[in-house]
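Next up: some structures, all given as structure tokens.
None of the figures in this text is laboratory data; all of them are computed from the coordinates on show. Just so you know, these numbers come straight off a predicted model, no measurement behind them. Cβ atoms are built from the backbone, for glycine too; each structure is taken alone.
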Structure I
Amino acid sequence: MAAHNDFGIQGEDIAIQHLRTKGYDILDKNWRSGHKEIDIIARKDDTIVFVEVKARANVFYGKPEDAVDFRKMRNLINAADAYLRLYMIDLPCRFDVITITGTVQSPYICHIEQAFRP
């Protein structure tokens, strides 16, 4: 596997640790609905939080959050809808983006709550 893929996987683990320290319960990781995937599904109080994680070693080719374009948002919304219907969840939900830049040993974490709305 390429090094950038390894960093992406490690980035998800860093994001999970970050969420746990902020009091989130992790419900699922890498949940799939067909070809669509949600990196992390968490719960904070009475809100379901769908989290997209973007990890980059640097920002030379743009900020990681810029990779969450309209198509990605639409896929996340559709997958989240499938999750909520499958588990018959009737709670408020939101979509967050967590970006990680730097290295695994020294990551810079940015948690963008309510990054977009359906």
Structure II
Amino acid sequence: MSWDLAADVAAAVCMIGGALLALAAGVGVLRFPDLLSRMHAGTKPQVLGLILVLIGLSLRLRSGGAVWALVLVALFQMLTAPVAAHLVGRAGYRTGKVRQDLLVVDELTEAQERADARDREDG
């Protein structure tokens, strides 16, 4: 078995695995009942799926410039997806879209109450 064939097989496995994870993320976004579950389904498997697709693509292309560009895409995706999910979750919480009965720990309510009390004292 040559290196080219092994790299092509690994690339195909990575691309199929990444596509399945992206499909699972899409199904989760459509089917999950609340905002936090949908947000989780939209970020975790989607990022891993994209990284697997990028790994498969880099194994298939095998050129230095393309691989570095794909590494940058993966890096920016890993930096921006958690921040975006955090902001969406926080905005959903503040607008009342989060189901309080599903939360096990609710630290944001305590922090918000302390901040509101501090604002009342100051103003």
Compare Kirkwood radius over Cα pairs in Å across structures I, II and report the one with the greatest value. II
Which entry (I, II) yields the derived value -10500 for helix-only ellipticity at 222 nm (-39500 (n - 2.57) for each DSSP H run of 4 or more, over all residues; to 500): I
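Of the structures labelled I, II, one was used to calculate distance in nm of label points 7 Å out along Cα→Cβ at positions 75 and 107, giving 2.9. Name it. Can you show the working numbers first?
Values: I: 2.0; II: 2.9.
The value was obtained from structure II.
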As an exercise: Cα Rg over 2.2 N^0.38 Å, for residues 19-58 alone, calculated from one structure in I, II, equals 1.28. Which structure is it? I
